[in-house]
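Chemist: The data blocks that follow each hold one structure.
Nothing in this text is a laboratory measurement; each read-out follows from the coordinates by a stated rule. Predicted model only: the values in this text are computed from it and were never measured. Cβ atoms are built from the backbone, for glycine too; each structure is taken alone.
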Structure I
Amino acid sequence: MAGLLEGRAGLVTGAAGGIGRATAVALGREGAAVVVNDLPGRGDDLAETVRLVEAAGGRATAAPGDVTSAADHERLVATVVDAYGRLDFAHNNAGIELQRTLLETTEEEWDAIQAVNLKGVWLGIRAQAARMIEQGAGGSIVNTSSLAGLIAAPALGAYVASKHGVVGLTKTAAVELAPHEIRVNAVCPAAIATAMMEVLPPERRQELASPQALKRFGKPEEVAEAVVWLCSDRASFVTGTAMPVDAGSTAGIVYPGEVVEV
């Protein structure tokens, strides 16, 4: 039986691990060809992502680059087109985090967070949408925001600002690109068991996950399933949404309890 994205091609940024890698593998499983991107220094990890995509039945190509560079985004889109003939979907997933209060955050730290998490998504949308418009066949763009793009969290001010910005950017792009049949959505994960979470002290991990109704950490693969659906025709009437993948964090008042590590 054909997969949800059989015969389609696209890209995933921040694909050397975590949610990006899981998404690339899930896209490959559904029949897609995927160009996977991360920083040049993560070549070995990207190669492993390529191997995993191919093992899942898809095709994959590694394309190192920096999401804060407009030229690198143009090269990334060109790599997809050169390798697979077209660009049908994109997942702008690359991001970094900063555990600092607003008063502790330096100007350099603030600028770095906004450059990767917000500017990087804007540059991605700009390059990707231009190609999709040229093709004239629509497309789907999915951006990784965060639960921190929907609500505030202490000691995450710069990150919260960047991820709220991703939600606003997603909604604006969805409206502007709708005449071209390009859908733009965001996923907003809560506490997911990735390297970004694992480096934090146990008490901070518990603090960040405590608003969840489901008292466990999510898996990258659980976010990937939402991204795959948004990229597919099954979400053909969905655009401009910021989809919580948040274990019930935004559903209402949640009573405290210990969160199970995965």
Structure II
Amino acid sequence: MTELVKYAVADGVATLTFDSPHNRNALSRQLVTELYERLDRAAGDDEVKVVVITAAGTVFCSGADLSEAAGGSMEEGARGIVDMQRRIVEFPKPVVTRVYGAVRAGGIGIVAASDIAIAADDASFALTEVKLALAPAAISLTVLPRMTSRAGAYACLTGAKFTGAEAADWGLVTRAVPADELDEAVAAVCAELSSGAAQGLRETKALLARDLLDRMDARGDDLAALSGRLFGSEPAREAMLAFLNKKK
């Protein structure tokens, strides 16, 4: 089986790289399972102080794997998306996302769940669920607290594309930089984080994550159920099949 999440450690930084070009780094069961395993490995390595999530190619993450979603129960899948965000939010070490290229739907949940997100200023974001007769239910747990309310309403209701620079203005990402400066900016942030003491980083992250985790505890089940209901509806099935056929 081809590995979909690469793992490498250097200078106290564990880099997790999505490498699933056949489906534009979509959140397939295999990719998510490997992401969890790599996070567990980084959590157990005392030499690792920071985790970076990045992706190979021109797409950071295209969201849920619709080829899987169209053929099965999505409430379970939505609970998986909630769990994935929780894993990142409650992870005991700082998580930085490096965003280059396109990021959609559930991929934006990864960005929002991370502690720090650095994006290329021309990266392309979109919350496209509305166009598939869906709502960004599961990822709203992390996405909406990051964004201003006006920006969240615009992005979620229109499904329109927005840039990394706009994502920074709206609060979704920490900082946007020119694409040719992205690696340097991520490395600089990782160096700053690595200068912190392990206990200080762990306890400070837990303090910062408390509100998001409370939100997940209070609303995660209901939003996963909503997502499952919408995915199972006839309008959504028709929209997803039309989308898949268009891609073919």
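Chemist: Say we calculate distance in nm of label points 7 Å out along Cα→Cβ at positions 56 and 216 for every structure; which of I, II gives the highest result?
Modeler: Structure II gives the largest value of distance in nm of label points 7 Å out along Cα→Cβ at positions 56 and 216 among I, II.
Chemist: Continuing with this model, one more query. Comparing mean projected area of the Cα convex hull in nm² across I, II, which is largest?
Modeler: Working: I: 13.6; II: 12.5.
Structure I comes out on top.
Chemist: Sticking with this one: If helix-only ellipticity at 222 nm (-39500 (n - 2.57) for each DSSP H run of 4 or more, over all residues; to 500) computes to -16000, which of I, II did it come from? Mind showing how you got there, number by number?
Modeler: Numbers: I: -13000; II: -16000.
It was calculated from structure II.
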